[in-house]
Structure P
Amino acid sequence: MQEKLKELKDKYVKLTEEISDADIIADQKVWQKKCKEHSTLEPIILEIDKYFTYLKDYNSAKELMGVPEFKEMAEEEMLDNKERLEKSTEALKEMLIPKDEDDDKNVIIEIRGGAGGDEAALFAASLMRMYTMYAQSLGFTVDVLDVNETGIGGIKECSFMVNGEGAYAAFKFESGVHRVQRVPDTETQGRVHTSTVTVAVLPEAETVNFTIDPKDLRIDVYRASGAGGQHVNKTESAVRITHIPTNMVVTCQDGRSQLSNREKAMMVLQTKLADFYQEQADSKYSANRKSQIGTGDRSERIRTYNFPQDRITDHRIGLTLHNIPSFMNGSIEEMVKELTIADRQKKLASGE
């Protein structure tokens, strides 16, 4: 461990020199990247300095143990610094857990009604509202890409982007099947129904390491439906893009122009294809998924919302919270915090 800490200190010193180098400053993209890395390392270096100070003081006290007149004082000093070393070691282990490289990215969230018909569609709309309110509470902006509504206020499927640094970190544990147990408004006998909604969370693809051949795309335009006034119904502004090799389809109809919708649809397609190819080809990706809380697979049941008993249970960590009305109004930060802590603890235990 000490060798790794010394390597990090050397790296920090080198970065300090590089961000003051005129040649590097001239390339703003490289300079900003190094500045960010330098800033990220700074609190770790401060803790490393503490660690080596405690280690030095511990060894000095240990040497004094052989001198009778200093033995009692040295023993006390050793115990104090041993405790400080243990705390510093744990702090460093926590700080040195590799950060998910996607954490700071914008995120695309897709929600689809599953089993349960109209009730599933209504809960899908509730989840979209919940995530929108949570995103806004964090200062993020939400850009709706596509919504397929039902006639009673539900959503068959929707996709939207949450924009802001740290957006993916805030939502990455939401992928999976969300189960709701409640009495639908249409239920006349007061029976509790169980429905499901599927959520997929994808970090926005910033750089695409594959080429999309225009010949592989089928692009259709049509009149958008739903909210948006007369403009939506009178112009063919909605766009549907099909990637023929994978049969992947994305649609966007929220923008007021065909060009805007086409650009958004291509961005979503790039993100989904990047995720698709990475999952297929990158074994590291699979390993990372397994090390996270749950698999992140959209087929995994991750959470149950039981309205009659006013409880939300996350099955991955066995956490149960209450006050569903507040939770559904976007106050999900406690759940996100506990999932993040559990994920970090799992990574620590696995020795990453």
Structure Q
Amino acid sequence: MTQSNRNFTAAQAAARLGVSIKALRLYERHGLIAPGRTPAGWRAYGPAEMARAREIVSLRLLGLSLAQVACLLDGDSGGLDAALAAHEERLKGQSRHIAANLIEVRRLRSVVARGETPTLGEVSGLIDADPRPGVGFGLPWPWGGEWFELGAIGPLTYITGPLGSGKTRLAMRVAEALPDARFVGLERLADDGEAALSQLAEKTDLQLRVQRSLDWLVGDGATRCRPLIALLVVLEAEGSTNLVVDMVEQGLDQATQEALIAYLRLRSKGERRLILLTRSSSILDLDAVGPDEVIIYCPANHSPPLRVAPHPASPGYEAVETCLASPEVRARTAGIIAMRPSEASVRPVA
């Protein structure tokens, strides 16, 4: 069997396409692709299915929802212009960064042409320069003030850990330390999101942005609901570039969570940084974490937080894996809050 006509298993196809097996299942569930079956009933991706899947992956990278992808595959270009416009803005941002580097390279070449020697810092800065912000700070309670460096923060950072591990306090500290950032707590859901909805009613431009995002998410399988709208109001509001969002999955069903993280991943190509607290395996899908995304795990024993690579052999991976649960399981523990005694209530035993 030649390479051009061989069939691939789901795992092999996903690896070649650079997506997760779960993504392939999602494409199939939405009717975008129909893999064949082996005599034993296993999915088989032949040349036609692989070509189709590559088209889907490329269109997703452009920022199209699954519904928009389906329309485009059927010859309807609705929604394509907006996706291309967003992609153009991302390319402009990249070109500005490249142009700045070119100017610096030319400057250093002129220094060398004059017979002078640039500093090692100037030369190494051309390679080592990382435009992504990084933060360092003393850890808050329940830690002992140890110094913690988050390093360069990618477009998406996940903070997770068991109940009572201090992850919310860590997230709030990150929001304080990260320039132009703010913490978005669960108060966004107070009174069934009434505050967010009232804010939406007052601003026409915000309404348009939220509606556009909501349409994309619903087209990707999300359920239109108040918790989702309240979150979109926060995400689409003008103001802070960087957001730290507490329990981003709160109030959202599995399909909505899967659509949301796909949307945030596609939207995270610009300058905005999103730090998401989560314990949902649909939000933090370890098989889908990209190379620019960061996982921070807060241990139950209040050891310093760990930066965990999304690979089974990496330190902390199993702890993160066991901390996450499906939306169905998470729903059973909704409303459970880890209690800790206040300092005033702690009395020495006589």
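Each reported figure results from applying straightforward, stated rules to the coordinates on display, with no laboratory input. Just so it is clear, the model here is predicted, and its values are computed rather than measured. Cβ atoms are built from the backbone, for glycine too; each structure is taken alone.
General observations
- Structures P, Q were compared on mean count of other Cβ atoms within 10 Å over residues 214-221, and the highest value belongs to Q.
- A value of -16000 for helix-only ellipticity at 222 nm (-39500 (n - 2.57) for each DSSP H run of 4 or more, over all residues; to 500), calculated from one of P, Q, originates in structure P.
- Entry that produces 5.0 once distance in nm of label points 7 Å out along Cα→Cβ at positions 62 and 142 is calculated, selected from P, Q: Q
- At a computed 34, 31, 24 (semi-axes √(5λ) of the Cα gyration tensor in Å), which of P, Q: Q
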